[in-house]
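What follows is calculated from the coordinates using simple rules that are stated; it is not laboratory data. Since this is a predicted model, take the numbers as computed values, not measurements. Cβ atoms are built from the backbone, for glycine too; each structure is taken alone.
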Structure P
């Protein structure tokens, strides 16, 4: 049986102190050895700067923006993957008037 899911901003929920929209990446009922979420900024904005004890990667799918990790800022575009080490302060920044979509996967360090 094929199970599929797709990000939909209409059904996504506010996350990170209401700075982004987020929803699960994997379809309902699919087990995963990692946490996962879509992240979405639909206009200029910035995700809450935060840290956590897990390792994390962001896969960028749509739009151009920036990822910032411990004060180092790098531009992002579709196809880019950013690694975020445990306990690093990090955020995603959208300076354009366009959608920015990424998938985050995280796991225990």
Structure Q
């Protein structure tokens, strides 16, 4: 199911939007738009807590987003109504890219 954006049930992009809004950072609602909003983290640059990791088949077909927390883990809302959880970034799916909406300042 798609479209959860409240404490009653989050999807991936709804969770990201909610968490960033509590830090005063405005993000678009869906994962593709969040990816497009950037700013992109250059390939080879270390991913830091607060960066967003995007998954999909291409930069124009983003299907999922998670919030990197360190040690290879991200906070993830797999679908509306599922328990928000930690997942390993590696092996989750094809990574399209990484952005740093907080300027790598969120810890």
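Here helix-only ellipticity at 222 nm (-39500 (n - 2.57) for each DSSP H run of 4 or more, over all residues; to 500) was calculated and came to -4500; which of the structures P, Q was it taken from?
Checking each candidate, the match is Q.
Could you tell me which structure in P, Q was used to calculate Cα extents along the principal axes in Å as 43, 34, 27?
P
Thinking only about distance in nm of label points 7 Å out along Cα→Cβ at positions 23 and 95, which of P, Q has the largest value?
P
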